[in-house]
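Alright, structures below, take your time with them.
Rule-based calculations on the coordinates, nothing more; no lab input. What you see is a predicted model, and the numbers here were worked out from it, not measured in a lab. Cβ atoms are built from the backbone, for glycine too; each structure is taken alone.
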Structure P
């Protein structure tokens, strides 16, 4: 007896989902996402505003996109489309009507209990393979931030607490003070 055949989904299947369904397509498999918590959204808004204000103040050309925002990490792969919590894209040629095609410069994921292994393992490897220059995992439950910075095809890792002021590696002078968001919990 042979095992049941696993269905492989494509970008076409992903874009055929109803607009009210949050999901990601990774290696041909669809992963459904639940609605984020209030704290998740507070962190998302704090980070999005902080980054956007910095870019505006510097008259920068990078763009900040909070979820839901589709990112097709690999141009020639129709089996992976993710929705990072925050995507910062500096090469505006990667932007399309559907989102982004190619690796963003910086991705931030805010962990929820149901997505932790997804963010810490599956997406970490996926983002490294795609060439994302910087990847942050923000964990509201234990008030920690893990920063992964791509250097010579490997991520360098730094761990921080919710009380730290963290330097953004892709910018010379942007620091994010997490005590401003975690203190309000």
Structure Q
């Protein structure tokens, strides 16, 4: 991934969204959103991680972005999205379990965005299959403006580095 990269606007994500008109205990329906919906004419932060419900992602990264959400948005940012190579069911349940109300999630179940960003790595050593390397990016109208990537990117990495994509570091880097 490189600064200046234009993210194609036609990557499609299949998402379960709440629809109260359905009723019952599971009032959700399928919808589709594209990278154009998420990134066109907006300045956003995306951060991607190996998986929902995993220790670093659940203990530090997602809660950290939720905690600093308003302060990050005050830096001329329109939205913060968490991307993971997980399906919409998993991402929705994770957000509920984490009590997240502000950060939005993008379920990249097929890894198409993650692959486009050149961040798809094998995590077979822990039984995950293909997942995202931990990174974050500032995207301005579908163009990568800034990148934060954890060191040591490789398939089946024995470590789970978490330093560069800490929300406090990202906030410090984008402060106006």
Structure R
């Protein structure tokens, strides 16, 4: 059974990245920065940071060019320098390792793990891109073949945002 995952709030994604230790802070940052699925992230080659990198997305069967900023290259390089020489940049080969780690870290950092999976990082990327650039920007960065797919993706993600905003209005503040 598939459940609909939720995106992280800005505060949650920031906490997840900044409070995590290497290699997880780099893994979370690069996943958030690129908006790629874990299967595609796991196929990134172990090489020094690129200025840009074309990646063939397994699900969409399309190539996406990722342009890296100075900050994203620092995270890439840190992950590149982590551990021993290997074939791939992301050091763990079992996708469930990433799911378990994000659940563990959410609990560690007091982030509600409800409907959180590694794919939540992709949804967070989509929502942030949508909020800052609109539906076409979100569609382009997610590399969806049809804008209706992106629209449904954003609508589902924003429902969680709306629920959190309403919850916050009616939750007593503690000092």
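Summary of values
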quantity: For percent of Cα pairs over 22 Å apart, for residues 38-117 alone computed as 38, the structure of P, Q, R it came from; calculated: R
quantity: Which of P, Q, R leads on distance in nm of label points 7 Å out along Cα→Cβ at positions 102 and 126, largest value; calculated: Q
quantity: Top of P, Q, R by distance in nm of label points 7 Å out along Cα→Cβ at positions 22 and 134, largest first; calculated: R
quantity: Ranking P, Q, R by distance in nm of label points 7 Å out along Cα→Cβ at positions 46 and 158, the structure that comes out highest; calculated: R
